[in-house]
Structure P
Amino acid sequence: MVLYFIILERGGFVSKEQKWTIKYWCDDSDESSVEKWLDSLTDEQLKSIAKEMKLLELCGNLLKLPHSRSLKKGLFELRERNYGLRIYYAFLPNKIILMLHAGNKKTQDKDIDIARDRLAELTR
């Protein structure tokens, strides 16, 4: 069997067999605010954040700055640097990454509060 590897910035390796699954938080009407937000982006913005999401999917909890940052208490921030886009997420069992909320640097404080509230709902 052939293994494909991704070289990480600090010299580590991640096998494609270790890939994580990205899922989206949905409200009571089964709608995802993150997916709506992604749909609202320009093609260039979407391409840029999609690269960061792909890195996250491949590297999972090994992804660090400048791509990802811990906001403590199980909440993380995926950071797109060209347009200042952010996606807030958490790691769940079975290699699942749950996208909780998204926004940009201008709305960051409010977006983090929303993501924290959603994460708290999951842990009740």
Structure Q
Amino acid sequence: MAKYPEMTKHRGFPSGLPGHGHHFTIRRANEKGATPLKVLQRLARPNTIEQKVDAAFLHALWHHFGAEPFERGNLDAGRLNLLFGREVVPAEDHFDPTSYEALLRIDERVGRKSFPEAFEDVMEV
């Protein structure tokens, strides 16, 4: 049986957007290592489900971690990559994009500009 890398599981963090099949977390670590975090181009797509899912993910991050740095852990790399380098940025000088232990933080100024609804107390999708 393969030995999986250590990975923090963020208890209480939503696993995804109900009824849409979009995931926010992964169940277990990849035996080959974490998928690298990288900046992905986000196309202009106002009022689409993809834009709402990105906003819902940022909403979950903000209400779970706030302005404090957080460990990547079991957060889905595909979903993080759509926010990475903009709303979610490295929180450490020697950032390893392939580590489950990498520290991230929300750039609140950029996040509020891109997804103001993500910072409300309640967000409807």
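Since every read-out is calculated from the coordinates, none of them should be taken as a lab result. No experiment lies behind these values; they were computed from the predicted model shown. Cβ atoms are built from the backbone, for glycine too; each structure is taken alone.
Thinking only about distance in nm of label points 7 Å out along Cα→Cβ at positions 84 and 100, which of P, Q has the largest value? List each step's numbers first, then the result.
Numbers: P: 2.3; Q: 1.6.
Looking at the calculated values, the largest one is P.
So helix-only ellipticity at 222 nm (-39500 (n - 2.57) for each DSSP H run of 4 or more, over all residues; to 500), computed for just one structure, reads -7500; which one of P, Q is that?
Details: P: -10500; Q: -7500.
Value -7500 for helix-only ellipticity at 222 nm (-39500 (n - 2.57) for each DSSP H run of 4 or more, over all residues; to 500) corresponds to Q out of P, Q.
Which structure, out of P, Q, was relative contact order in percent (Cα under 8 Å, 6 or more apart) calculated from, if the result is 22? Mind dumping the intermediate values first?
Details: P: 22; Q: 31.
Going through each structure in turn, the value belongs to P.
Could you figure out which one of P, Q the value 1.00 for FRET efficiency 1/(1 + (r/R0)^6) of positions 52 and 68 (r between Cβ atoms, R0 = 25 Å, to 0.05) was computed from? Intermediate results must be reported in sequence, preceding the final value.
Values: P: 1.00; Q: 0.50.
Computing FRET efficiency 1/(1 + (r/R0)^6) of positions 52 and 68 (r between Cβ atoms, R0 = 25 Å, to 0.05) on every structure in P, Q gives 1.00 only for P.
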